[in-house]
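Input: structures, listed below.
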Structure I
Amino acid sequence: MPLTKLEREAITDSMLKIQSIQASLEQVDDEKLIDIEEIHECLENADNSFRHALKDGSPEQKPSKR
């Protein structure tokens, strides 16, 4: 089922926030955070889930007639 414009915007906004968090964490020494690998994995999984939702929620495109 296609996503509405509002749903696509919300998912895109969330995806950008996840990417911002990932970039921010690059400035922190990994040794100062407990379970940093799990944090990175969680953020990566979230980013992938959002991308998948946007891809799968795209409106069906009909083949063009020539």
Structure II
Amino acid sequence: MKLTLQEVIDEVKNIAAIGRRDEEVAHRDEDKLHVLVLQAIADGIENPAGFAREALKTRDLDFPRHCA
């Protein structure tokens, strides 16, 4: 499956909504999104900067991120 920019934008919105209810799930989904985008970039996706820019918008979301 080829990742689209719209899917990245939609997933950032989903993570924002989830972050208001369950920060652990939001953090997990944020990590998954970043890996998907990195993989797409490694695979040669067009507009890598645009994909990265959209995915990194999750860093502006206000929910706690806990690391063990």
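Values in this text are rule-based calculations from the coordinates and carry no lab data. Quick caveat, the model's predicted, so the values are computed rather than measured. Cβ atoms are built from the backbone, for glycine too; each structure is taken alone.
A few comments on the model shown:
- With respect to relative contact order in percent (Cα under 8 Å, 6 or more apart), the largest value across structures I, II is given by I.
- Structure (I, II) behind the derived value 1.00 of FRET efficiency 1/(1 + (r/R0)^6) of positions 3 and 43 (r between Cβ atoms, R0 = 25 Å, to 0.05): II
- For Rg and Dmax of the Cα atoms in Å computed as 16.4, 60, the structure of I, II it came from: I
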